[in-house]
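What follows is calculated from the coordinates using simple rules that are stated; it is not laboratory data. Since we're looking at a predicted model, the values are computed, not measured. Cβ atoms are built from the backbone, for glycine too; each structure is taken alone.
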Structure 1
Amino acid sequence: MDSINLDRLNKYVTDSKTTFEDFLGNLIEIPTVSMDPAHKKDMLKGANLAASFLTKIGAQTEIVETPGHPLILGYLETDHNAPTITLYHHLDVQPAVPSEWENPPFQFMIKKNNYYLGRGATDDKGPAITALLAAKYAMEENIPLNIKFIWEMEEEIGSPNFKAAIKSKKQKLDTDSILVSDTIWASRGKPAIPHGLRGLMTATLTLTTGTQDTHSGLTGGAARNPIGELCQLINRCYDPISGKININGFYDKVRNPSPEELKEYENANLTVSQFKKTHGFKTLRSKDASQLIQAIWCKPTFEVHGIVGGYMGEGIKTIVPSTAQAKISTRLVPNQNPKEIFQLLKNFVKRENPEVEVTLGATLNPYLAEFSGPYAKAAREALHKGFGLKPFFIREGGSIGSVVSMQNIWAVPIVLLGFSLPEHGYHAPNEYFDWFQAAGGIKSLVHYFHLVSRLQE
């Protein structure tokens, strides 16, 4: 196939809108919340529904059981001599608190401007259906490309069973390249292709100073307060005003972005006011846009996600708590190893307060690829053709553990080509996706498939 028939492609995209809405709506209304054991049956129901979508477009489908939630695989094979691309998405979602939403989070709704509301709409069910419909068109138009699908159900809990599951199917899943649509543009109208992801290390800090809570009038002043001590410890770990991390050796292996990378990132034209509005912030640590870009894409972080202890009900119960726990994480950049960072944290805590127990949680390695070469060029060209906008490369501040696993198993190019926007609300209340991004995404992916199919000519 020498070129894409644009009239035929545009008509296909228009005609596919109803199917897109039907598939997405049915998928959103299954609460595939992977971290909640109460949704175990919903996870299986969601996997079966997703497998049925793959079957409907002609793919051979397989559901792989794991010790946790299942993995859905699909195969659209046209020619053994043609190159193979693997499309990765995840179909599990974050929990949703109904009181925080304008509408029930697991009730699919279409609002004006073709906005599709519901938990998982943009992370990552909408992009998964976008890629599915693009693959369907590629098969119908006989683009010489074999397409495989990996749909995960555990991404939101750190992909604990992903690597073992795909290793068990390695030969069947062997591929020439991988495409992941689980990333976010810099802003609407600014198509961004991430070439890097931050890693992650989570941990809990626990301090127990007694066997029971006590009356502060009887023991206050003499009793140690574990909540106060944890707050003091955290304040020593990092400066909450500047974000600077004080843990010895934390920055030693940080790989800073090159001048070429920083120049590319400037294309985002990210402004402090826009960032504040999108995420609902009143103030930020810096008013400088270049510092903002480095902070969210290129630098490691130390975050406190919650402190648990003492009386948590209404009003004030005047007790001294006997135990407290802090939940923390660090986002890591290239060359930082999460287990090494955990050991640095543990050593630091031992010096500052040896009674605090430090427990390791999830770990994910950072990921960094080049933003040049034939696949990067194809991604740029495809996004430009799909949206009529000039794309650029960025790093992304989030983490996708499965990307690192796939990189370790298959030494092939991995392209992060997503269509979500910051305002779509990853992990936030009132999450949504929109048809403009989906339609442009289908067109972009069709062009990408066409370009990739010709790389081996």
Structure 2
Amino acid sequence: MEGEYKVTVGLEIHAELKTATKMFCACRNNADEKEANANICPVCMAHPGTLPVINKEAVHKVLLAGIALGSKLAEDYTEFDRKNYFYPDIPKGYQISQYKYPLVSGGSLAGVELTRIHLEEDTARSQHVGDKSLVDYNRAGVPLMELVTEPVIHDAATAGRFAKELQLLLRYIGAGEANMEKGEMRVEANISVAREPQGSTLAQDSSRSNLKLGTKVEVKNLNSFRSVERAIQYETKRQIELIESGGAVTQETRGWDEAKQVTFSQRKKESSHDYRYFPDPDLPKLVLSEIPEFSPENLKKELPELPWEKRERYIKEGISEEYIEMFVSDERFGGLFEETAKLEPAAKKLIANYIGTDIAGLVAKSGEEGLRHITPAGLGVLIKGVNEGSISSRGAKDAIAEVFAKGGDLAEVFKKYLQQSDAGALAAIAQKVIDANPSVVAEYKAGKESVMQFLVGQGMKESKGSANPAALREAIQKNLA
């Protein structure tokens, strides 16, 4: 049944920006504030006679995102509008947002085309305790970036990947942390389903120009990447079943119930005219081309290496695919890799292996507390020792595990695990192995050279992994001569 329908999804993503103050006043922008209504003032509480002032850094961060996404900046003209609606969490009775003239238009991310990116103020936070509803206005007026995609997403997985990539980008350019569990990034999905035109296939009709879109339903309250994907999957199934049973999909706003894993009706979906947008008379119009630091050329100079650029570089450097996403998306491991690679640039693959397997494994098992002991300088010394053969792979793993658990300088601790190459000591170990394995020695002398590996293994065990395998092999062969 599902194969007969085409799902179409457009995303609206709100992300709080990391600025010192709120969007239109000097109140502190602090997502971690615990005391309710601590960061408020007459401006963000909409007291009569107050006037908003545009936060320049918030505008800067949105423009930086636009440049990273290959979008068009509103260099000639942009303005703020009033979006009128009445909720307890919006003290003015309207939200300062952007409508016809956003800061950023077009662009793409992760293969998904963008419609626009605009800047607005966040609402307050409502909390329901028993039969009372309380409002904390700390969040009211926080700079909020809203990104809208074109309706070009056709499956839940693509939507999830897009949201993850946007979160990464915002972190890379310093625009915001976008922690979904804190509400710093919120995703809304506009979902519709429509019957496929009879006889249509992707090969025959890649543009889908003859496919009429179904009725759009907006799903809110998506506060995790998993919820984004599951809500789209559920809503797709719900709409198809509704159509199949002879019913009609209603244009509405629905919420997502994480506990029940279902969507539920909240209210009839508003259209743009319901909000009665009009230009905010208290704020100046902006001509970005008159602000030199906001020119595309200067903004491009500020961009760091972006996530997709870093992936391409890692691929060219031969880093294993299983580690690439870890290093791109997790600063703990990515930062350690980058800094260590600067010290030992010829050993990037080896560095990636130890971080991606051994160190990441220790973090997964014991938590990240021990990670602070593993420094790029110490790891660089260890990697150099492995490359030069002064420490075995087993010794290196043990040294890392010891420092992770007990602390200390890896550059010093690894010396305890250096491979033993002293000729006299190795000769003694070799003779002990020979004396303990007469039948294996006889096989070797009879021409079965493959058993030498067994003898070397016994010698490594005798030395508790400290012997240099090549030097030990040579000592055993010399004693057998």
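Of structures 1, 2, the largest value of FRET efficiency 1/(1 + (r/R0)^6) of positions 139 and 299 (r between Cβ atoms, R0 = 30 Å, to 0.05) belongs to 2.
In terms of mean count of other Cβ atoms within 10 Å over residues 251-258, the structure with the greatest value among 1, 2 is 2. Work out which structure the value 2.7 belongs to, where distance in nm of label points 7 Å out along Cα→Cβ at positions 107 and 427 was derived from one of 1, 2. Going label by label, the one that fits is 1. Given 13 as the derived value for relative contact order in percent (Cα under 8 Å, 6 or more apart), which of the supplied structures 1, 2 does it correspond to? Among 1, 2, the structure yielding 13 for relative contact order in percent (Cα under 8 Å, 6 or more apart) is 2.
So Kirkwood radius over Cα pairs in Å, computed for just one structure, reads 23.6; which one of 1, 2 is that? Label of the source structure: 1. Structures 1, 2 were shown, and Rg and Dmax of the Cα atoms in Å, for residues 243-386 alone at 25.4, 71 was computed from 2. When FRET efficiency 1/(1 + (r/R0)^6) of positions 331 and 403 (r between Cβ atoms, R0 = 25 Å, to 0.05) is calculated for each of the structures 1, 2, which structure yields the highest value? Comparing 1, 2, the top value of FRET efficiency 1/(1 + (r/R0)^6) of positions 331 and 403 (r between Cβ atoms, R0 = 25 Å, to 0.05) belongs to 1.
Where does the value 2.2 come from, among 1, 2, when distance in nm of label points 7 Å out along Cα→Cβ at positions 35 and 227 is the thing being computed? The read-out was computed on structure 1.
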